[in-house]
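There are structures below to look over.
None of the figures in this text is laboratory data; all of them are computed from the coordinates on show. Nothing here was measured: the structure is a model prediction, and the numbers come from that model. Cβ atoms are built from the backbone, for glycine too; each structure is taken alone.
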Structure 1
């Protein structure tokens, strides 16, 4: 290990030689990237290999025969290279010396995308409960689209036709090629950081499978999943399925469809308002009619039509009861009177006075007892005779 200090620093030459010695110990490696530039010279080819997810590239050199084995390569071809890392001490640069170049085929790309799709799905990035609802009327719509693209015109014109007051925050970026992922990601970060943007549309308008690959980049998909602002994806046509469509909150089949999903139709909203107003008026009218009929029905009731009817009806009942009571009492008194008269007549007919009135008298001795047996009376005994109209005294002359 190289030992240095502030008092005994190592010269640049020594540092470069140590770096070269360390890198030379590395074996061959496989590296994947996108070819952004090819320069062929006598017997050699120089390639710029770019990582599409970040602004980074490496220089690759190889013999022309190595490149010819996979020629012709399409523009922005994705390749896998077996190379040896080399470090040049004179300028401190690193390059790759390619031994073999393989173009990544469509089948392999599909397999990788399917694997990435399953990975992201297992992490829950596509879950429906994570989808955020779109605002009814966004204050400002963020739009990420290609430069001078038809997709931008479709979104803006259709949105303003539906809602003329809608405002846009537009970011024109590369939507294919090596810079697409970087520029789209940067634009998405800017719009996400803008508090006035309520919804973001990412649109492209279709393309080949290779053209849509940037919108399946893992870094871009994870960035979209982390955004708090709702995202509408309008990348490809109905048959296209980039991974960004799966993580977006709403997928639109076309840019025009995206405009329809983001802003409401002002005519439809006015029609809905009129319908709601008519429904409210009908409801209130029906409610008033119902209450009016109820009031009329209540007003026609006898108790409200003549409030004294309760008193009158009760008064009639009381009068009837009082009459019945008076008649019952009078009848009972008459019966009692008649019975009393009968008793009086019977008592009078059986009383001693009645007997006296017929000419009889009652003989009482001096002690008040009634004389019944003449033999018990003594001569000269004083008696009292009780007659019908009074009393007289008498003396017994003989028994």
Structure 2
């Protein structure tokens, strides 16, 4: 039998806060995962959370009494002792109400009072319905929490309890575990690297109100930027139009067109040690731009002449000094042949290929299934992963191709490892 994988949190003491969301049942599975990783977990539930899951469930699994009442254990003063003894506090699910309370410093129950006494890492895994996540008040609360050093994860997009489709689902267990690992056992293996990341789509104007674009959400590029920053790198993110929050500690340069993206990346290229080109740059743009809106009453638009945009990655590859260059190949079929072709044609160090028609790998999804091809001929096929975890796998692969791994050489097509 193969040896059991090493546990990530042996001997670590965690507090798992559970607030009143329909997603509270998922905290049971998260508790199991934390304990499988060696953590000693104490559970704190809000009164609303006990309406969804019985405290006895958490008590049996954690082998600790579940704390629910600020006034139920006066002698122990759990709002002080639990955070003082914890290596990290994780709240999953964290409702919109809980996030607001933490940002405003309110303390009207055991969990919110406990948070005011936290000096260890605090990780919030939100879950909410409707348009709550994007409400201006919620964005302001997140900004406050980010500035205080709190990790606020992005909820996932998909079917919600109300029947709507939107952003508000509790992040996957793997994402939460990765966030805990980042805070408890931070990897600083990218310290000293200057990483230039591109993300999102570009928009090429037809007239003042219309443009050509693509379905890229920017999630993959933003995940890469966040991962590189958390692992110690200086990061500049050049992004086309998206609705995503700027990862903490990352410099953002906003652009719109392919030409603007090329200029922004070119201006920072000499500064960088690694370029990760995750943006979906438009391949074509209208040959002529109308200065006024093209009226429907003027008749049909029978012909829209297009011309190619600059191939930004190819251009930068010709200017490379000692940078590591990482490209992406988004395909609508098998990705490996196209990834290998792109690696050879453009002289890259690593290409991330994926089939955007595969389930869970489409534009805007929170997950991706990818294949990595590097200049040594190594091929690594990855299963479906949250994009934040895939970002770490990409960085792991790129790290082996840096100057410390020897001089750059072109891909020769041999030595593939599946």
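Out of 1, 2, which structure matches -8500 when helix-only ellipticity at 222 nm (-39500 (n - 2.57) for each DSSP H run of 4 or more, over all residues; to 500) is calculated? For helix-only ellipticity at 222 nm (-39500 (n - 2.57) for each DSSP H run of 4 or more, over all residues; to 500), the value -8500 is produced by structure 2. Among the shown structures 1, 2, from which was the value 23.7, 80 of Rg and Dmax of the Cα atoms in Å calculated? Considering all the candidates, the number was obtained from 2.
The greatest value of distance in nm of label points 7 Å out along Cα→Cβ at positions 304 and 368 among structures 1, 2 is that of 1.
So distance in nm of label points 7 Å out along Cα→Cβ at positions 96 and 328, computed for just one structure, reads 12.1; which one of 1, 2 is that? Considering all the candidates, the number was obtained from 1.
Matching task: 43, 39, 25 is the computed value of Cα extents along the principal axes in Å, for residues 136-207 alone. Pick the structure from 1, 2. Structure of origin is 2. The value 2.0 for distance in nm of label points 7 Å out along Cα→Cβ at positions 336 and 352 was derived from one model only; which of 1, 2 is it? The value was obtained from structure 2.
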